[in-house]
Structure 1
Amino acid sequence: MVKYIGSKRALLPWIMGAIETIHHQEPLRSVADLFSGTARVGHALKKRGFYVISNDLMSYAHVLAQALVEADAGVYSRERLEPILQRLNALPPRAGWFTRAYCEHSRYFQPHNGARIEAIREGLEAEAQGDPLLRAVLLTSLMLAADRVDSTTGIQMAYLKRWARRSYNDLRLEYPPLLPGTGQALQKDALEVARGLEADLFYLDPPYNQHSYLGNYHVWETLTLWDRPQTYGVAHKRVDVQQRKSAFNSRREAGEAMQRLLGAIRARHLVVSFNDEGFFRAGEIEAMLRDWGYVHRLSRPHTRYVGARIGIYNPQGQKVGKISHTENHEFLFVATHSRKVYEAIAQSAGMAAD
């Protein structure tokens, strides 16, 4: 999966453990993930055997969910994909607007890889032959390949002052980690889609502060849309970063948005991820969840992303600002209408604490 500031890679066993505890008490068939991001959680849920509905408003996130949740590895097999990936890998480099914007004017990738990204991105549309899931699988392979040779700390608000060692490697497409079976990938506003969805459990990992995922991962959005956007600033962000705002990125609007979302969901069980860098205190989230019946809060310390630990530098290589903290606390709220599930979660949390 791509590097991601909100990634649940390190927290995935913890999240899956809570969901497994629920499943053991009241078997689950379907899970809805309304803010899917890189689809890491949805991918893990699908691997476990649940039917997963992944939703996200970002185009790059929708593509990742199409490939990692919706696409069936039995249909898009390695044997079918390898010849296509080999043809795309063999394309001659094609330096153009993407290379200029993201490799020369800014430094997310080295120019030799930028030119390969452009050639492959142009070529994969013809290879997809109008099949949206095949297109998503190929785009996912390209995003994963580009992520392996980038020069960032994991967010695209900035890039490293010196080229990362991995950026010298040659970009190469590989077969992505597709899973057998199907799921569903949606690209809608969570507030609009929630009321119409049915699932046994909803997993929520909403944006938690003023930093938008579009701003943090604008290069992936551009790579997906391939729309030659106007850009601004040293980071060459898409100009629509300034217009495409989520209520969850506004301190003034986030509380109402969260309450509206919780009021729209119809399910027996709910799992909510949040941390102490967000707009809400843990007690505030528990208060929002009181109508769900039984609520249990789990927490654990978590190391912040690498950029927060090494600091931010300006284009002259001078360190800007001070590092405030290197660790935060992650919260997992389990809300359920079942007392049996609540007691099992509380017991498992007590055993983990012991």
Structure 2
Amino acid sequence: MQTFLAGLASPSRILLWLALIVCAGGVGQLLHRLAVPAGLFLGPMLVAIAFGVSGAQLRVHRHVFRLSQGCVGLMVAHSVTWTVLASLAQSWHVMLLATALTVLLSALVGLGTVRYGGISATTAAWGTAPGAASAMVSMAEENGADARVVATMQYVRVVCVVMIGALVSHLLGATSGAGVAASTGASLPGPQVGQLLLSLGVVVLGVALGTKLPAGALLVPLVLGAVLQLSGLLLITLPAWLLACAYGAIGCYIGLRFDRPTVRYVWRRLPSMIAGAVVLIILCAGCAWLLARATGSDFLSMYLATSPGGLDAMAIIAVETHADVGLVLAMQTLRLFGVIVTGAYCARQIIRFTRA
């Protein structure tokens, strides 16, 4: 600890941290203003990669990473309302089938990525899992995968999903605002000191309780926040600047772990990552079409509900295109839990099949 504090307090170290914070924040805000998907995460991650490759030797503490995940989990909990639960109760069988199909298709794409993309089985298993990207990165790291490559695969898919989702919405004649692509920029109700402190307390408590669980730093605050919100005991309040800091901390935590060999590895395999993401999106769109025909739902709502992107991104597109927001949030939330619960098992099966 003394060595860590001594290194942190050195003048050169302080200057490096200040430079990283300023550059990461500036680039993140710029990408967010330009409506780049996951800009508040991607900007800091790209800046941190540059620092890591240049030999800065900075590291974001794991506790900061976990607390940031807790903030993301609480943000997702804000979307869990009685309307979403009612939609889930009415169409639970359809949503369960769609979740199972999406997980199965992601496993098949993972196998293809290993076979044709030259990516290791462990990394491909977590990189193609259609869940919350930060949760998949955390679980990948806990299971021995390369979190840096997993993060790249996850957020390459997030970008592809949001871009294609906006394009599909446009082609189907739905109206959408300029901010559709700003997936990580959604902030929760304005800061009220009491509720803000309670929200932060839920984050800290959830992260502490979730230490021993897979993706517990994200999942436990999500569950706690949803229960307290539904019971009326908590109005989840996370100001935009706090969410921006959380995404920035996650981006820097991942980006600073890149070095030159890792960047070369990712660059050579970037086409296969994009191809895998597009194939998964097309397969999920095919399932959405079949489910929409079978249930009588509109295709756009079912497409957004089954799309393998982030819950927040799909929620924004659903709201701005007047799709069935309850269906989208319910199915995306169910899949989030499904992937977190079954992620380790699916990863083991992909590894077993590729070795066989």
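Values quoted throughout were computed directly from the atomic coordinates according to the rules given, and no laboratory measurement underlies them. On a predicted model such as this, the values are computed, not experimentally measured, just so you know. Cβ atoms are built from the backbone, for glycine too; each structure is taken alone.
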Note to self: I have 64, 54, 39 for Cα extents along the principal axes in Å, calculated from one of the structures 1, 2. Which structure is it?
What the structure shows: 2
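Given a value of -25500 for helix-only ellipticity at 222 nm (-39500 (n - 2.57) for each DSSP H run of 4 or more, over all residues; to 500), calculated from one of 1, 2, which structure does it belong to?
Derived from the structure labelled 2.
Looking at distance in nm of label points 7 Å out along Cα→Cβ at positions 19 and 259, point out which structure of 1, 2 has the largest value. Don't jump to the answer; show the numbers that get you there.
On the way: 1: 2.9; 2: 2.0.
Max of distance in nm of label points 7 Å out along Cα→Cβ at positions 19 and 259: 1.
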Notebook entry, point to check: For which of the structures 1, 2 does the calculation of relative contact order in percent (Cα under 8 Å, 6 or more apart) return 19?
Noted result: 1
